[in-house]
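Next up, some structures in structure tokens.
Values in this text are rule-based calculations from the coordinates and carry no lab data. Just so you know, these numbers come straight off a predicted model, no measurement behind them. Cβ atoms are built from the backbone, for glycine too; each structure is taken alone.
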Structure P
Amino acid sequence: MFKTFSILFFLQRNKVTKDGKAPIYMRITVNGKRSQISIKRKVAVEKWNSEAGKVVGKSIEVRELNRYLNSLENKIFKIQQKLLDDNRPISALLIKNIFTGKIENHKMLLKIFQDHNNQVERLVGKDFAPGTLERYKTEKKHLESYIKLEYKIEDISVKEIDHKFINGLEYYLKTERNCSHNTAIKYITNFK
């Protein structure tokens, strides 16, 4: 679930050309994590309004460039809305990848966990005891419940797993599932 979302256009002032123009970049920020994209346009540094994130002036070129910036912003908002409508996790990197056409085939956590459990099941009696398989199945059920409760989605991308997710899972196991500290840590270890 995202809490903060913003789009900012800015000049890359360390890349100013000899004619005084700097490339314009778009920065997408979700929950404090950033991703930026060059929009493949340059503008004279003195014509840029940093606070507004727009070009200053009334010429046709200025109006066209500002209109282009508005259209990019609208596309980003549409991508964000589509992710919300699809109940998918939102990150700056995901929005950037969708925008640039580099949509990655995100590996989803519960699918990976199920694939792992299927492999363990085939190896019961060879490499794993039946109890081990049951622990992994129970861990997957706990993960499903935690993701639904905390993130309000069916599955989560592996790229979204971070320290906050792990701490939240441990807290969930101790409070919602009434696991002891040692049991919760064993589940976290199995998860890793």
Structure Q
Amino acid sequence: MHSVTVKGQRVYPSKIVCVGRNYVEHIKELGNEVPDHMVVFNKPNSALTNTLHARLGEPLHYEGELAFAIENGTIAAVGFGLDLTKRGLQSSLKKKGLPWERAKAFDGAALLGAFVALPPVIETLSLRLTVDGATRQAGGVDLMMYKPATIVTELRQFMSLEDGDIIMTGTPAGVGVVQAGECFVGQVLADQEILVEANWTAV
């Protein structure tokens, strides 16, 4: 089992629950329709990695996200995550009306930095992703269609959330292709102050 660090302790998520299409501008950039209901898909523990790959069978696309760790059935900590996607394969699957797991749940599809305690007001949280020093993505709770508390409430209607499970809350506009050698820096901010930072160099 792969682990993540939550408030200084190593934990082993049973799953990573991902919310898709949660930022309107990202929906527009991919030419998707705004969903009537919250879009949910899972990544298994085996998707976790510390290595940012540029290719795994095909070029990979990055999606920076606010991620939350679960404890006692609710959000307990926040960190930065990269949801990696085989975009070509995903597009092909979507056209056929097929599930996305082959494009989203493969080994190496999820990178997560350290998780830290939540700020007093969760609505102040945002993320920033830079690649080789240039900002590629920025956005936060204020832009989400489904806020963190709503996400947890909806998920608990049909699945159990175990201690250590991770919720990834969707990505703002600015996704793109990972290039080998690029340096990715993901930051979680509260009121524009950096709470925690994660760094990866693509191979």
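Assign the value 1.5, calculated as distance in nm of label points 7 Å out along Cα→Cβ at positions 120 and 144, to the correct structure from P, Q.
Going label by label, the one that fits is P.
So if we calculate Rg/Rh (Cα atoms, Kirkwood Rh), for residues 40-151 alone for every structure here (P, Q), which label has the highest result?
Going through P, Q one by one, Rg/Rh (Cα atoms, Kirkwood Rh), for residues 40-151 alone peaks for structure P.
Work out which structure the value -0.65, -0.85, -1.24 belongs to, where log10 I(q)/I(0) by the Debye sum over Cα atoms at q = 0.11, 0.14, 0.19 Å⁻¹ was derived from one of P, Q.
Considering all the candidates, the number was obtained from P.
Out of P, Q, which has the highest value for distance in nm of label points 7 Å out along Cα→Cβ at positions 96 and 136?
P
Determine which structure produced the value 14.2 for mean count of other Cβ atoms within 10 Å over residues 64-71, calculated from the coordinates; the candidates are P, Q.
Structure P accounts for this read-out.
Among P, Q, considering only relative contact order in percent (Cα under 8 Å, 6 or more apart), which has the greatest calculated value?
Top value of relative contact order in percent (Cα under 8 Å, 6 or more apart) goes to structure Q.
To test your reading of the models, identify which of P, Q gives -16500 for helix-only ellipticity at 222 nm (-39500 (n - 2.57) for each DSSP H run of 4 or more, over all residues; to 500) when calculated.
Answer for the origin of the read-out: P.
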